[in-house]
Structure P
Amino acid sequence: MELFDTLNALQPLSTALADHLFSVLKEKRFSKKEFLLREGQISSNVYFIMEGAIRAYYINTKGEEITNWFMKEGDVIFSVESFLERIPSYEYIVALEDCTAYYISYDQLQSVYKEFPEFNYHGRVLTEKYYMRSLQREFLIKKKTALERYQLLLENEPHLLAMASLQDIATYLGMTPEVLSKARASTLPAR
C-alpha cells in the first residue's frame, strides 16, 4: 500500500504499528465533485489520497471561491485548524475527479499517537513538510510577480492545468483570471 511506503520512507514502521494502522485505516471512494468536507462541519478525518485529485477552498467576503490547496496521489488532506482545534471549518474540500483515499479519524489518530509513540515522528515530519509547502506558497504569492508565479506552476505543478479550472488556478496563485490569462499568453511561443 502506497501509504505504508510513504510512512516507511520517513522511518520504518514497527510490525505492531503497521498492523494496527492496517486495522484502523478505512478506504473511501469519492466521485468527481463530491465533498469530503463543507464549511461549518468539523474536519474529523485525515485522508491519504491514493488516486485522484482534491481541491480545498474557502469563500471570501465577496462570495468568491479562493483555492487554498490542490492535493493529488500521495498527499494528505484535511482542514488543519478544524481538525486540530475541533472547530467548524471555514473550508470546503472537494474531489476534482474520481478519487480513492484511505482515512483515519481524529480519535483514532490520537489513539495511535498515544499507543505507539514512534508514530509521533511520522506525524511531525509530515506536519513539517506541509508547513514548509504552506510557507513557500505564501512567499510565492507575496513576493513573486504573476508571471513568475505562473512559470513556477508550470515547472512544479503542471498537472494542475489538466485537472483544475483556470478560475481555481488563478485564485490558488493569488491573481484574477484575467491576469492569469496574460501570464499564460506571455509564456506561449511566438508564432
Structure Q
Amino acid sequence: MNFSTDSLRGLLGSNGLASPNRWLIHLPNISGKTKISGGSPGSYSTNDLNVLATNVRLPGKVLRTIERPMGSISTKVGVGIEMGEANFSFYLTHDYMVRKYFQDWMDCIIADSPPYEVGFFDSYKADITVKQLDKKGADVYESRLKDCYPTNIAEIELNNQAQQAALELTVTIAFKDYIAS
C-alpha cells in the first residue's frame, strides 16, 4: 500500500493527534486513613495536587513468556503479566504540600519510627486515575490504577546554581493492575 497524505488527513479527522500536555490525575483523599504510629494524615486538596502535577506516564504491561520447545522448534508462550510502577512529578510549593501528602500516605503504610510496624494492605491502598484529554478538555482515554501506594519519594536536590528554577518532586507509585477505557 502506498502512503497517501489524504489517507492520513482522513484518519486524523478533526481531532488530530493526541497531545502529551493535555491530561489530569485524580489522587485519592487520604484523610480517612490512619497512620501506623497513630493519628491521621492531614487534609489535602487533591485538586491542588493535580494542578501541581508536571509529569505522569500512563502505565504499561509486560507479558512474561517462557520458551516452550516443540520438537526442534521453540516457541515463546505467555505465562503471566508484570505491572511496572508509575512515576509522578510535581512542583513543590513553599509549604511542601505535595511532599507532606505522600509522606503522610507512606506513614499509613509503615511507622515513621522504630520498630517500623507495617499496616494492612487494605488500609493504605487506593486507586489513582490518569486521564488523557483532547483539545477541548474531554476525556479520550482513562487509566485507573488499582490498589496503589507510594513506594518512593525521590530526594530533593537543593543547590546554589539554579536560583530561578522551581523545585520538583518525583514519586513512584506501585499498583496491582490497571483498567483502561
Structure R
Amino acid sequence: MTWNVRLRLLLLLVTTTVLQITVFPDLRFFGIAPELCLVATIAVAFRAGSEVGAVYGFVAGLAIDIFLQTPLGLSALTFAIVGYGVGFVQTGLSQTPRWAAPMFGGIGGLAGGAFFVVIGSLTGEEQLFAWRSVWVVLVAAIYDAVVALALFPIARWAVPVDELAGRARMP
C-alpha cells in the first residue's frame, strides 16, 4: 500500500470521526445516529480486504473510543472484527451486486452493534444489555445502510483499483 493511499485513508478516518462527533449528533433518526466510522470501516474492508479492514477498523474504533464513555478499545475491537469479517466475505464473492453498499452497510452495522453490546456487557457495561439496545442497533443498522451509499464511493476513491493488485477487483 502506497503512502498516497495511507494518506487518503487517514483523511477518510479524520473526516468520518469529526462528522460523527460534530454533525451527526444533530442528525438523529428516531434519536439514533449512524456509526460513520463503522460504515467507513465496512467500505474500506469491502474495497481493500480483510487485513486492511481489520487495521483500519481498529484505528477508527480507537479514534471514536476517545469520545465515548465506554471502555477504551471496545469500539476498536468491534470495528476490527467487523472489518475483518466484511473483507473475508467480500473476497468470496464472484460478482459484486449493485446493492452491495446498503446490504453490507446494514448487515455490518447490525453485526457491529450486536458485537458492541455483547462485548460491552461482558466487560462490565451492564446497561448495554437491555431491550433498548436492540432498538438502537436495528435503527442504527438501517441508518448505516443509507450512509453506506455515500461512503462506499469514497472508499473507492481512497483505495484505487491499481492498489488492489492480487485481489478480486470491484467494478
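Of the structures labelled P, Q, R, which one yields 2.5 when distance in nm of label points 7 Å out along Cα→Cβ at positions 9 and 33 is computed from its coordinates?
Among P, Q, R, the structure yielding 2.5 for distance in nm of label points 7 Å out along Cα→Cβ at positions 9 and 33 is R.
Of structures P, Q, R, which gives -23500 when helix-only ellipticity at 222 nm (-39500 (n - 2.57) for each DSSP H run of 4 or more, over all residues; to 500) is computed from the coordinates?
Numbers: P: -14500; Q: -4500; R: -23500.
The read-out was computed on structure R.
For P(r) over Cα pairs in 5 Å bins from 0, in percent, the calculated result is 2, 10, 18, 24, 22, 13, 7, 4, 1, 0, so let me know which of P, Q, R that is.
R
Quick note: the coordinates plus some simple rules give every number you see, no bench work behind them. These numbers were taken from a predicted model, which means no experiment stands behind them. Cβ atoms are built from the backbone, for glycine too; each structure is taken alone.
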